[in-house]
Structure P
Amino acid sequence: MILIAASEKDVASLNIAKQILANYSFRKTTETFQENPIYLNEVNGKVVKLVTLKDETVYAQNITDMIENPELIIFISRHSSLSGTPTLSVHTPGNLGEARLGGFPRKVSVSPANAMRHVLMAMMRFRNEMNLDYEVSYECTHHGPSLDVPAMFAELGSSLKQWKDAKAAEAVAHATMEAVSRFGDFSAKAVLGIGGPHYNKKFTKIALEKEKAFGHIIPKYAVSVVDLEILRQCVEKTLERVELAVLDWKGIKGEYKPKLIEMLEEIGLSYEKV
């Protein structure tokens, strides 16, 4: 079963959910989740449920206690940034260091690398087809929840104007459903991204142009807190086998480079610099 989770506290989330229900054959069931109706569909032989949380999606730490055995959870969500840049983005939840916004400290969710790439590629395609003036980007691994099942965020941002944008919400809805329909298609090589900014344009470009699917992404600002345990966790908590670390070499402070290479060699993960 694949779970799509929205939040009643999130304008963008509700708008994306509205577009999913308007464009795809979900039926309203008699079941409820946190007093909200559960919608059901079947896509390529897989049961798909759409639920709405009472709280923010970042605090959905106990979602798997209430919905058993999901193969994949896609949180549809707003994206916020100080710049306010119109953005469609995707990332895995979890905390590389402190838990400042949901989840547990030093615990990441399982990253569905190919599913995230499917969302990213679909976001780019629909952005172009719909003539949307939006950036499309991976984000690094950040914020809660920290789950032991494959989980990802498909986001619309970065301010209220974009959260209310029906066309952009429709693009995220279509991208989400594309990942749902293609789930299990692991055609691209799963890789770990390290270095660079929170929104890594290099990694986004690589995923769009080459057969590489980024799972966890460790940004420049988090490299200092990454030790052997976190590095192993990012590799082991990826749905597919991680075959390579892709290093944004200029986007890693020089003082951390020797230790990082040493750790990659210790866990036996090959790497390439970009």
Structure Q
Amino acid sequence: MPELPEVEVVRRGLAKWVTGKTVAQVSVLHPRAIRNHAPGPKDFAGQLANQKIEAVNRRGKYLWLELKSGIAVVIHLGMSGQVLIQKAALAPHKHVRIKFTFKDSKKEMNFVDQRTFGGMQITELVPASSSSSSEVIPDTVIHIARDPFDPHFEPDTFIDGIRRKNTEVKRALLDQTLMSGVGNIYADETLWRAKLHWAYPTNRLTRAKAAELLSHATAVMTEALAQGGTSFDSLYVNVNGESGYFARGLAAYGREDELCDRCGRLIIRDAFMNRSSFRCPSCQPKPRS
């Protein structure tokens, strides 16, 4: 599933192309893509016609188009979602679920989703917090924590929060109410850099180690963002359909039976929450009970 760097790559591309554009027409080609919009496709399209897009924003793995009328279109990419800016004359992609056309533009925005786990939803914008009332956020995203790229992110809040938890450190990194944006890939990369086993107890983290963990998470996502994110197949692309190449720089994730870049031992794969976790058994030994 796309994580913060991949979603931020899409956000930047969308911001460049659609900010300031006025929607001419929206076509919902698969009802599952707006399953969270109870009134249905006709209402979804009707609410967005003639709306001007003021900004494209993100929190964690969620994107939204901020509209002049004070509502937002929240976009979640799910497992295979793509938002592509394409020439209107091109033959449509067979997995296009929602199509946006714009006034005075020969390009259109297509939401493509092979597995239809992602989707869009119209929602109200509400104040992001009492301390920054000018900042607004979709009400369906308000429960998602800020991420390290958010100017209002508070490192001490994360550090205190993770140390108060009584869980495994990887589970805490994946907790989007503690810090958003980190998924399985960047959690494994963060833990490899921090030399921590995924099951290390969070309540045993020193304040310094928690701060180091945050620093590594921020660094690895910054590096991934600079390289367009991590693409393992054709489903992870930017708005122009181009893949990122941070997969070449991964130290742990997906590298089972390859040599650890730090010590030379073979990377191993552990079962974790119905998926996989990759680590170096030498650099990241099991925690003592």
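Readers should treat all values here as calculations from the given coordinates under stated rules, not as data from a laboratory. For clarity, every value in this text was computed on a predicted model and none was experimentally measured. Cβ atoms are built from the backbone, for glycine too; each structure is taken alone.
Some values worked out for this structure:
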{"quantity": "For distance in nm of label points 7 Å out along Cα→Cβ at positions 103 and 263 computed as 6.3, the structure of P, Q it came from", "calculated": "Q"}
{"quantity": "Label whose coordinates, when Rg and Dmax of the Cα atoms in Å is calculated, return 17.6, 58 (choices P, Q)", "calculated": "P"}
